[in-house]
Every structure is written in structure tokens, then in C-alpha cells.
1. Which of the displayed structures (1, 2, 3) returns the greatest value of relative contact order in percent (Cα under 8 Å, 6 or more apart) on calculation?
2. For the read-out Cα extents along the principal axes in Å, for residues 207-326 alone, a value of 63, 34, 22 was computed from one structure; give its label from 1, 2, 3.
3. Given 14, 22, 17, 31, 15, 1 as the derived value for P(r) over Cα pairs in 10 Å bins from 0, in percent, for residues 15-86 alone, which of the supplied structures 1, 2, 3 does it correspond to?
Structure 1
């Protein structure tokens, strides 16, 4: 996409520098990333960046204009959490890097969430790329580290003492994103606490630290709420659906409200046409669509080639969508002359008194497989995995 930077990067690349990148990340995080780190960042033009921003701003405006009742319909009855908020604290939006019919490279919306992604990790990742390849600093994200830190601290910690703020996850040490938890702790001075360790007395929540019970006043929530039912023999003192004296960052209801549920309701040239399965029109061809369950995470349950037999067998059709297929364009050239495809996630925060969210960072995922998921790649493939986009 930007031949100058791609050429220079590929010339400077070496296995030694790739290992250096991974070693610095492991050193900064106190643990190695449990997911595959791509050998290369993505280089995209300012023109492509402006298309991303234009599409995102349009989608944000459309969501803001939706009645609260429309969004509430997305929350399953058994997942409603009390004390909802007027807007989410996080907004992330995924686009595939695709080619239009006239041959130009353009983004196409894949998914959107009001759920925090790897904010702390991605900032460190971008900075580490610049350490190993100093020439990247001229096209890096212009937001200084201190500004980034202050935004996240204001959002997550607020006016509280950091010891009364926790990052909440289920079995955090087992999560692939554990390095982000450690980097968040370092950035904000907060503790990561497992849901099974949270104690409840009346409406107050506590966690134990060095033998002391400490009240929890704000929760930076990283638990995928609807996945808790799938964990066998899970015992907790605290159920999300109970009313408690804490401030959610972000409130769990937004996980459902900003989700695949919205895709059929959004309109933009970079938003592929989507339908709820029970509303799929007869004049559309199933072969042109991907089947996605509304409530799943990390691509689970996605069917790239649905058949009528498959869709007819689904009983809860209102919990599935069909999204028009988009074709990722392989444009990211590796050192062997092969090309990777990619998608990019924009990471926004949404402060409570702000009309619109603020873009902090981005997250890239590169692949040579049919799905943008590292598990689907060949073992010896390169230029795949978690990445970061530079715009120049």
C-alpha cells in the first residue's frame, strides 16, 4: 500500500529483529504474548485511513440516532445487568482491507463491539516496532504515550484510588490476552482480579490483597459475560445480574447492544448488506453471505459457506445474521514475495460527557488463510498474526 515503507521494512527485516521484537514485548509485559505476533506491521495510506474514519464516524452517528429501546432489544433476557449507562466507555470497530469493483483498496465493516480490546498492549506493540525499526517513527500514531495513558486513566480509574479499581476477568492467567492485563496494571496501577476471587457483602464487592479486604468501586470489565454459562462447575460469590455498588467500565449490557445485532441496521458504502436470518429475503442468494451467530466471540460459530439445509435447521433464527461476503485483498507483501490479507480494528474510548468517542490506537490482524484467525494458518506461514497499522 505504501511501497516506500514496505520496501524499506522488508529490506531491514531479519529473524534476529523479529526475535528482538518478541523479546522486548515479553520483557515489557513480564510474560510473552500467548498469541502469534506478526513479523510485520501493516502499511496503509492516509487516503485509506480517511475512508476508515469516514465509515466509523457515519456508523457512530447512526448508532447515536437509534432509540435506546432498539439497542435494549439486543440484550438477552437472562443477561440483563442493572444500572445501565447512556453510552459505552469503549467502542471498537473491525474492517477488512478489501478491493472495490473499480479496483481501489477500501475498508469493509466486519464487526463492532463496545468491549475493550488490547488497548495497553497495542500502544506498547506500536512503540516496540519503532524501537526495532526506528524509521517507522516518522509515520507512527502521533498521540504521545503520556496522553494515551492519561486518557485511559481518566476513563478507567477516574477519581478513585487505583487500589479500589480492578481489571476483572475469569481465570486471567489462562487467557491469551494475559500480557495486556499485565501492561494495563503497569500503566494504571490497578490489579487484575479473577471473578472467582471477588467477595460480596451486601451490595459491596471486595478483593483480597496481602491479607487485606479492599473494596471494589470501579470494574474495568474484561469478562465475556455470556461465556460464563459454558464454564463447568463455576462458583462465584457475585453474579453480574445482581445490583451492586460499583461503577462498570464499561457496563456489561453494552457487549450485546453494540454487536453483530446492529449490522442489519447500518447503512454505508463500506458496510456490507446484512440480514437477520429470519428476515433473509428470497431474492438474495445464500452463496453470497456468511452466517454468524449474534453472540459469539473470536469467530466461533461463523460459517463461511452456509447452505439452506444449515439455515433451515437453526431454530433461533433471530439470533443469527447473514452478512454479505467481502473479499480481503492480499496486499501485504512478505520477504518471499507472498502476500497476506488483513483486517484492522479501530480502538476508541467514549468518555461519559463526550458527544463522540476518541480514537486512541489500532489493532491489526494478518492472515494467509480464509479466516482472519491465526489458528487457520499453516504452521510455517509468515506475516500472520497480531499486528499494528502505520499510516503514511
Structure 2
């Protein structure tokens, strides 16, 4: 068996997402399973990470924990390594553009977290840059690989819903303020000046979920809110929250589908999963979460009658059926890493490029504008260098 080793500069692994999802549960997991098999059936693709960050002590500890020996605080030094083929970026958003530009200049393929830039102009410029360079590129769109949403996509592709009428989504949980209990998210998430805010975070996700599972987004109306105006950072210092912690969006999709998606770090969970989508169609409905998906077909839909004078007697949740797995589901981030590695080695398809990443930034920017102006806004076709 031949082995194809691919050097990957991983910039930002000292952060929560870069460390847990991309390094530990993706790249390290791929190495521990012995790599992934290439298309020729005789070559094993083995990722070789080079850890990059700003904190030398953290990098040392992470490298030691995962038995890795390549790390540096010097990005240029890492990109100059002869075996490096991929640059990965999971830094803070305002640092991402500089890292991507350095990677493109060094001639490396680019794979990065979203949003790809702080604003639409910068995102379009980066998408144009990587496209014109001819380098392979991709943006993490992890929710498409979640078991629940893969089952939901299976239902859409199979025509289960008939005509889809609406999508309703609830995402979020209570993030502690940081005074009497430690917050589950870093303080920068609540500081607009540091790239925080739930619109920028979640509308990038909602763009690809809506576009690629249901239909292209045609308009957006957003109402944001900073429900908790004062929080406490990791050192226990009080600060003013300058970014929104909740967003309530209505999206019109192609074909007349209406999507209502609530995103909140100030809600307590009374759902089966932290995110759930209900899809209603003429022939049936489904409720999908991170892992599970349940359906109710038209032929099995009960006939409730509104009567507030009597207690509820119908077991509504029991009237739905589970969609079977029918396959083994792996970690969504790992699945997309494997796809991108095969894209590099085998030229296998990878449809989530920087143009798709720019679309997410576009929807977030329009959502913030909609909130400021108090009106619905159309989502125009995005042009990258004159090409829609």
C-alpha cells in the first residue's frame, strides 16, 4: 500500500473550534484510523498537520497531547515547508483574510472556516483571488454533513414532501453571562469590534442550509437583539456587549417557500436537540435535528380539533415515525475534511468553494442591514469578477 502524505498548515488550532472539531475530531481522527483510501484503491492519504498560532505555550501543549512534533508561531515558515499542500484557517474572522492571502501567494490550496471575511467586499475579493489563482479551495459547511440534515436532504431528494411550503428552525441555548457561572462561549462573540454577533455567525450557516437542501434564498428580513447587555469575560472582567445575541429571521426561498429561523444565545432549551428544523409540505412533514429526523406523511396525519376547554388527549409526538439511519454517520467536520483531501489528491468534487463562502457573508450583511433599516431586502445573485 502506497502512502501519500499531505502537509497541512493549521492556523488557529488554539481556538475552541480549530482544536476540538478540526484537529482532534478530524485530522487526528483520520491519522488514528490509518488515513483514508484514495480513488486508486492502493494509496492511503495521510494528513501531516503543522500547528500554527500566536501562543507558543498552547501550541506546545496541544502538540504534546496529540503526539505531533510540528508547530510554529511563524506562518511564513510553515507555508515554506516543502510537503505543505493545504492551508487551513480557523482564526478569528478579522485575521482570516491576511492568512488566506499569504497561502495563495505561497501557492497552497486553501480550506477555511466561515465567515471567510468580515464584510462582503472582502469576501468577494478573496473568492476572486482564489478563483483566479487556479488553486483548489473550500469553505467548511459542516451542518450539511450532520446525520439529521442528511436524512432531511434524503427526504427532499426523494420527493417526500410534495410541494414544500415552509421551514421553521430553532437554534440556540442559554450562554451564561460569566459572573456566577463561566460562559460557554468566548467573550469576543459578544463584541462587534472583534467580529462577534450571532447574525454573522449563524446566517452564514443558514445560507448554505437553505440554498443546498431546499431552494436558493431570494429575500431576508431580520430582527436582531442584544438581550443581555452586560457580560463577564474569561478573566472575570465586566464588559458591555456590543454585538447581538439573538436574531429572528424570515427568508423567502425560490418557489415561494417561507423559512423562519430563530438563532439565540439567550434561550433555554425545550427541544430534543440544540437545533431543529420543521419542514411542512403538501404530502408530508419532517422534524430534523443534529442526529435524528422524524416524519409524518399525509396519509397518517391526524385531525386535531381546537378546543381550549378540554385537556390535550392526543400524544402528538407519538404520531411521528423515525427516519432510519441506513448508513454509518461520522463526525460532520471529519466527513468534509475527508472530502477535501480527496478533492486535493483525486480531484473529487467539492462543491463548497469560496464563492459559496461569500454567499454566506452576503446573507449576514443583508441581515444586519435589514435589522438596521427595518425592512425586507432582496438577495441578489452574487457576482465574482463579472461571473454570477
Structure 3
């Protein structure tokens, strides 16, 4: 959630202020200028790049077009040549962060009833209620965040088709959408050690828990710490008529007790997230991965298995070695029974213009079947 802070600006000779809203916890801009349809994209880009926020008073659809023009200009900036995969990753993250800061400088004001007083503005009341909850009064927010809310509302309304589940999963705003189907196919194909009880650690949308129940596991306990994820997973279990077989509970990693099968799909890259949604991708110092491995043996029933779903992208980027991963497994008192591998099928894996193409094209996603030694 955003921090409580205030943004101030001068308009028509009058000092004004409002609550600042930022889901990625960006600080309220210190310099704010009123902008409208007369502002050129080049002027807007120069001001935004220099750290001046633009509070929009023109046509809403023109603001969207201006944001697209700003995005094109950020992409024209020449890229530094990387000297290694790790350097390419760091430069890519740096460019992403700079791009987000620049594009986040185009702002709009939202009223207490979640309406926008701009010509041709959409009705965002439902999207705001889903993401923010009950209104706490008027606020100023980046147009980019509002577009994210609108997109998330569509994802939540329409759902994501999961072929392995033969159903749809409906993600919430701020909860990572299960668009990478290859790891779900591995879970659908791996031999179950038992069908009595399974734990799904860090459930997110609940897709893995649902898939385990779909495969015949009698009881699944799904855990998460994020309030949005917990609400999302519970609603998905209700939609799928699985609330009697899947319990969604708040816990830091493991629930109490032991299970015959414990599954975890931790964030795949040991790096610092820059926003709430990135916590599903970036795991500083592999905290969740280490926590899962170190606690797994104590929570497994005799002859039980732990399934670790992990991409080797971190290895190709130089963020973690295969030897380091195997050492983590061994240090946790675990052994590898087998690992099942598959190649990703997402568009970035074949996009040669992607700055991380070399690593992405070599990426393998694995399901590691682990047991206590």
C-alpha cells in the first residue's frame, strides 16, 4: 500500500495540496507543473526527465497519448553496452527504473468518489475500489498507476485460462498473474507422492493449490502473507467450488504440521523488487527460497516430497550458480529425487531485441522433487 504523504502545487496563483497515492511507494514529486493539451511531447519529456511532475488538466485520452509518446522517447535513449550477463541485467534494471520514474511524472487528480474530472475520462470507480478499498478522500496519482488499475480490473473480471486446470483463475491487482503456463504443466505431470494432504507455500492467486485439488489431493493448505493474495486465492477457490478442499491461511511460509507434499514457487531472481507486484519476481538474497528449503524437512511426512518450482534464469544472468542452489539444498538436509525440466514459451524467450535475450533464450524451468535425507 502507498505511504501517507502529500503533494503540493500552485494553480492559478493558489497553493493547493492533496494526498499522494503510489502503490510502488514512490515519493511525492517536489516540483509540480500544471499541463494540458497544449503541451508538446518533447517539452513533457524534458520536464519529466528532469524530475518535474505534470498534473494534467486537459483531455484524458490526450493524456494517454502523451504517456505513449513519453514511453517512445524513453526507448530512444541509447543503451550502454553490457560486458557480461550480470552487467546486462543491472543495466536493464537501471533503465527500467529510470523509465518508470519518467513515465510516473504524468499525474491526474482523482476525487473522493473515485471519479476523474477530465473530458473523456473513464469510470474507474470499480477498479479503484478493487485495488484501494474504501476511499480515504481525494488524491493525486500517476496516470500510469491508473492504467494499471484498469488493466488489473479487466484481468480480474475476465480471468486467465489455465489449460492444466481446465478453468480460469482471476488475479487481483497487485497479485502476480499465472501467465507462465510451463511450470503449471510440470505440476500437472509430476507423480504425486500421496493424495492426502499438501501445502502450497506462497499461494498468490491460488492456482497451484487449485491444480493440486484438481489432481485429486484431498486437502490443500495454501499460505501467503499478502492480504490481497489471500483474498484473491479465497475468491478463486470459491469460483472453482474448492473451498471444502482448499484452506487459504495467513502464514510466513509453512502452516503448522506436516504434509506428504509441499509445493513452492518462490520468486526466481535474487534481487530487490521496486514495486509490490515485483515481489513475485524478485527475492532479495533468496530469502523465500532459503526459508522454504531450510524449513522443508521438518514439515514433510515420512516419504513425503517437496516440489520446488524454479527457473534457471538467475544462473544465466550470473545472479546465482547451480552449485549454490545445490549447496542450499544439501545444507537444508535435503536430497534431489529428480528434476523435471521444460522450456518457457513466452514471447520474451524469442525476442532478440530484448536486452536479456541471451539469458532468456537459454532459460529452463524446473520442478525439483526433494526429500529429507
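Only the coordinates and a few stated rules stand behind these numbers; no lab work does. In this text the structure is predicted, and so the values were computed from the model without any measurement.
1. Details: 1: 24; 2: 20; 3: 12.
Max of relative contact order in percent (Cα under 8 Å, 6 or more apart): 1.
2. Working: 1: 63, 34, 22; 2: 56, 39, 36; 3: 43, 36, 23.
It must be structure 1, since only it matches.
3. Numbers: 1: 14, 22, 17, 31, 15, 1; 2: 18, 48, 29, 6, 0; 3: 15, 41, 30, 10, 3.
Derived from 1, not from the others.
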